[in-house]
Structure 1
Amino acid sequence: MKVRCSNCKKEFNLPDERLPKGKQIAFPCPSCKALIELDLRQNQSAEAASTTGEEQKNHLTGEALKKKILRNVKDLPPMPQTVLKAREIIADPKSDFKELAELFETDQAIAAKILKLANSPYYGMGGKVSSIQRASVILGHKTLGEIIAMGGASSLLGKRLDGYGLDAGALWKHSLAVAFGSRIIAQKIDPSLLNDAFTSGLIHDTGKLILDKHISERWDRFEAFMADGNESFLSAEKAILEFDHAEAAYEVCKEWNIPKTLTIAIRYHHFPSRSHESVLAYIVHVADAIAMMTGLGLGVDGAFYKMDENAMEFLGLKEELINDIMVEVLSAAQKISV
């Protein structure tokens with residue numbers, strides 16, 4: 001039986017054989033400890049009616065389906081406010097390390113992830129970072145900014161996505177690869193875009209979290225669409241769900257109050273030529289294509305990815321750089337642990 005906590009909105013399955021039929025039960029949520037109450041006195045006809053209702057929901061199409069997906073955006077856990085506030089502090093030239101340290105004292109879970117990331121082999125600290133304030137001093141605001149972004153997104157992006165054929169942690173690995181690739185490219189063409197490029201790359205595929213269950217429910221239609229010779233999984237999303245995952249990610253970013261420049265880049269990361277020449281959109285697009293080439297977090301849609309033929313020229317990059325960037329991305333992603 002699938003159970004959903006009304007407080008934290010997380011879902012989990014309870015084995016039917018362990019449930020006492022015909023009774024009312026209550027137990028704490030494994031995630032947030034809020035009390036979950038279940039009434040198991042429903043008869044079989046009620047259960048059958050519920051199943052039929054669920055089947056009807058799964059066959060929604062057109063505008064009705066689009067509205068349902070948009071409602072799902074609000075069900076996604078919010079980006080931790082600590083992460084958003086930290087971004088504001090780091091962007092403020094008048095801020096100091098103490099202000100950041102005090103902020104993270106209020107969110108120990110995120111703080112612990114940040115310290116673990118700061119001590120990952122990639123940053124070469126070897127266990128020397130013991131506090132947020134020390135991380136600020138040793139690593140600097142810019143590097144700390146990307147670590148904070150990773151700490152906030154790691155749990156969200158670590159889930160298994162059956163619709164996309166992604167095991168637990170696969171989307172996280174791919175997102176890391178795109179984040180590092182975006183930063184490497186930004187360093188080569190415009191270092192002022194480093195942090196925005198990294199963050200955009202990290203959360204560019206959050207739309208998949210919204211669309212995944214809808215794809216699973218309609219997998220037979222996706223298979224039929226692809227069998228007809230349609231090459232793009234993205235076009236299958238659009239044709240069947242009325243939304244592709246880049247559009248869904250755009251809605252997620254608006255819900256999270258992500259800055260508009262990043263939101264536009266994420267919205268057009270598959271079609272940067274439609275972004276009104278957003279450099280960030282082109283950066284994330286190229287980084288995404290390179291990440292696909294590395295094989296990190298490759299799902300069912302990865303084999304159909306095509307890089308815009310003008311993207312490298314737009315960014316002023318030579319094709320020969322792709323292999324070098326791939327090597328750097330693989331090295332960076334393999335040294336990060338959370």
Structure 2
Amino acid sequence: MKISIVTPSYNQAVHLNETINSVLNQGIEDLEYLIIDGGSSDGSAEIIRENASRLAYWCSEPDEGQYQAINKGFAKSTGEIMGWLNSSDVYMPWTLKTVEDIFTRFPEVNWISSMRKVCITEEGVFEWLDELPGFSGRRLARGLHGGPDNGDYIQQETCFWRRSLWEKIGGSLTDRYRHAADFWLWGEFFKHTRCTGVEPPLAAFRFHGDQRSTGEGYAKEVQEIMGELSLRANYKALIPGYQNVIRYWVPSNNGRGGCSQLKLVKYYDDRFFAIISFWSEVAKKGRWVAAALTYSPFALWRFCRRGFKRCE
């Protein structure tokens with residue numbers, strides 16, 4: 001199963017080598033990696049040229065931005081599974097093997113994204129991890145997957161899909177949006193299939209100053225796209241429900257040990273998804289409250305035992 005990954009790049013030499021290595025060092029045999037650089041002037045082309053022998057295609061020439069570069073790369077790709085990784089983000093060491101395994105085991109799965117979103121600082125230091133219960137097209141339409149003031153967005157760098165799905169939506173990203181064409185793409189995908197949530201983190205998003213997805217332009221375009229996907233206009237056009245691939249433990253027949261297996265779990269009721277989302281947030285807050293209540297008496301006892309003195 002060939003996997004095609006495209007990296008659009010423009011003046012990101014400081015992070016580009018790390019991004020490239022995170023793709024090329026995945027250890028899978030059938031990888032097609034394409035890098036489309038927009039004519040960078042910071043040494044990016046030299047970095048790409050150093051890795052040229054391991055790339056399926058690369059170029060460094062002026063273009064009209066990130067999404068045109070992605071379309072150019074995918075037009076030259078041939079893999080059954082597709083995804084793109086921006087030139088400052090990185091894959092986890094297990095990412096593409098996990099992707100290959102899931103799409104092989106579950107032929108009915110057409111699109112996946114991680115339910116554990118990882119972010120790193122510009123220097124590559126871990127920043128935070130957020131957990132989601134899954135993804136729903138009708139929640140996307142209501143602004144609950146990355147709409148205004150909502151952080152439950154679908155993490156682009158953890159998304160992978162089958163080429164057959166890409167062809168169903170026209171085989172390219174729209175040129176109507178310069179900042180949020182990925183959000184538009186999720187809406188188009190949801191018209192044909194569910195986004196399957198997977199448990200392992202698959203990539204890390206790097207915070208830095210030049211990102212399109214963290215500015216006002218992105219938020220404005222998301223609102224425009226949400227207008228097209230609104231409940232009043234196209235609610236029934238989006239596939240209802242959600243599904244996740246989860247790993248569960250299967251004990252051995254003799255009661256000693258066992259093994260873990262993957263299982264595809266489907267839910268067709270978006271209300272059920274909303275309930276899980278709600279109680280997931282309650283559980284997160286509850287863990288902190290429980291920890292505080294459990295530790296407070298012990299901390300008070302230790303404080304009193306020291307004679308009301310702070311630790312030096």
Structure 3
Amino acid sequence: MKAIIISKPGGLASLIEKSVPDPIAGPDDLIVAVQAAGLNRADIIQRMGNYPQPGIKPDFEIPGLEYAGKVVQIGNRVEDFKIGDHVMGLLSGGGYAEFVSTPARLAIHRPQELSWHKAGGTPEVYITAHDALSQCQLVAGETVLVHACGSGVGVAAIQIAKTMGASLVIGTSNSDEKLKQAQVLGLDEGINPTKENFAEKIMDVTNGYGVDVILDVIGANYWEQNFQSLAINGRIILVGLMGGAVVPKANIGGLLQKRARIIGTTLRARPLEQKILATRAFEKSVLPHIKNKSIDIVVDKTFPLREAAKAQQYMEENGNFGKIVLEINA
């Protein structure tokens with residue numbers, strides 16, 4: 001099969017198209033002909049050599065954490081799927097390829113309401129966002145701050161927070177245009193941190209109360225303002241570290257004063273059973289909203305598989321609102 005492999009850690013030139021052996025299905029697995037595969041920031045970090053695929057090192061390092069496609073082979077213990085089914089789901093890696101092997105229990109039947117490219121860009125960010133907000137025990141009536149609200153996770157989190165009953169969803173982005181686009185999806189208040197102090201704005205918008213939950217993909221650069229923005233008993237969940245991982249001379253006194261909780265999370269490295277639980281929770285609580293179109297899967301741009309390097313370059317330029325997706329067998 002054709003796949004995009006990481007020939008060596010480094011820049012975009014390290015992504016090359018290569019013929020590699022087809023994947024093999026175990027007794028509990030599916031082989032899926034991939035129609036579309038979403039891009040994620042983790043793919044770029046992996047390409048640079050800083051986020052290897054968990055488990056045994058594969059013969060060929062193929063990035064890609066999510067897929068949508070058609071089942072072409074099933075293991076002899078699989079009961080809930082048949083050849084020809086349309087599915088989507090999480091991967092530990094391997095999505096930039098014509099075929100993937102995946103545990104059947106991680107697969108989700110693709111809703112007919114979703115096109116292939118929307119389905120291919122759904123699992124990683126929507127499961128991540130739902131899992132993160134669930135870990136924060138978000139309840140109806142609480143307020144939420146979503147950083148990088150134009151990213152794939154940000155777009156998902158805005159909409160999921162609304163379905164969970166958040167009374168106020170605030171988002172940050174360095175692009176005024178992305179903030180406008182996010183308002184269409186339910187964002188109540190947008191803040192451009194390059195133009196104003198987001199903590200001061202949040203305290204003004206919330207009448208000094210602060211936000212109950214912060215979903216943060218930035219990290220170190222927003223550390224101080226996050227604490228200033230947080231309500232009493234507030235929760236911050238770190239989903240990414242785009243703005244760095246080291247906070248010099250951090251004042252942790254705010255943790256005590258606000259009785260705050262800091263939660264770190266990642267999805268890719270979790271044991272299979274935990275990924276299955278997160279997938280089933282998404283299927284139960286979020287997928288119905290996708291089916292009735294109260295949650296929109298936003299795809300910014302698609303690229304053919306052979307242009308994976310161009311797709312990653314586009315992501316690195318931060319121009320996208322929502323998902324970037326590779327079209328493969330579609």
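We did not get these values from a lab; they are worked out from the coordinates using the rules stated. Because the structure is a prediction, the values reported are computed rather than measured.
One of 1, 2, 3 was used to calculate Rg and Dmax of the Cα atoms in Å, giving 21.6, 68; which? Answer by label: 1.
If helix-only ellipticity at 222 nm (-39500 (n - 2.57) for each DSSP H run of 4 or more, over all residues; to 500) is computed to be -11000, which of 1, 2, 3 is the source? Source structure: 2.
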